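Every number in this text was worked out from the coordinates using simple rules, so none of it is lab data. Bear in mind that the values here come from a model prediction, so they are computed numbers and not experimental data. Cβ atoms are built from the backbone, for glycine too; each structure is taken alone.
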Structure I
Amino acid sequence: MDLPEIQQRLREFAAERHWEPFHTPKNLVMALAVESAELMEHFHWLTPEQSLAVGDDPDLRQAVAEEVADVAIYLIRLADRLGIDLETAIRDKMKRNAEKYPVHLAKGNAVKYNRRKMPCREEDQEIES
């Protein structure tokens, strides 16, 4: 399925159940937060290594896949209800992220762009950006 097809099927699913009055942006974003929390619950208190192994347990992987799907469904539905072209929004955000996190500055670290040290032009010393 492609994104427009998923959006159409979600619209139809909601319409068949007369859920449009409940699918307001406020309610959808709240449901998105709830589903995100349910996804997080599967990883709560796991070590990084244990979290990487979640995919090795078929039952746990299936439970996580269902929560991932719930998060995606609510996010797609929210974007659709707000008239946001999700593909364009993602493409534009990836472009902005590439500008904020150029490879030569971001490679191998997780420092947020507004907290990284930038080399000085002439002295090649580091200063706060």
Structure II
Amino acid sequence: MVAEELARCEVCARAKYVRTPQETPQMVTPTPEKPLEVVETDLVFLDGAIRLTLIDRLTGFAYNYSLQAKTGKRVREGLLLFLATIGTPRTLVLDRRREFDHFLVRSLLEEFRVNDAWSFEVARD
């Protein structure tokens, strides 16, 4: 009786959710053996400020630098500060933003002999 009432209820039909989770492909990411082997980068926008974040994949230690603008030139300046004060990572994983795919950023990475890799997610701006 209750099942029949639920089956006829329009509100119940609209509010019902799928109880089977969506399957996502498993991706294996290798664990680095030492700090600065792989560093992840991103831009974060918080309270009107632009921050370049860099996170070491092994230790989880995070660095962040304030940027004056969201441009390739300013991203390069933040990366240069990181490279000069913290050190040179073997691989820098870059977000798929045009600020990272800039000739000044690419030339800096070449100069410091840093391998670059691209994250799989496409920026939404």
Practice task
Assuming -0.54, -0.65 is log10 I(q)/I(0) by the Debye sum over Cα atoms at q = 0.12, 0.14 Å⁻¹ as calculated from a single structure, say which of I, II it is.
Solution key: II
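Among the shown structures I, II, from which was the value 19 of relative contact order in percent (Cα under 8 Å, 6 or more apart) calculated?
This figure was derived from II.
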Exercise for the section: Using mean count of other Cβ atoms within 10 Å over residues 34-41, single out the structure from I, II with the greatest value. Expected result: II
Handout entry: Test item: helix-only ellipticity at 222 nm (-39500 (n - 2.57) for each DSSP H run of 4 or more, over all residues; to 500) calculated as -8000, pick one of I, II
Key = II
Completion exercise
Candidates I, II; volume of the Cα convex hull per residue in Å³, for residues 26-65 alone computed = 80; producing structure is II
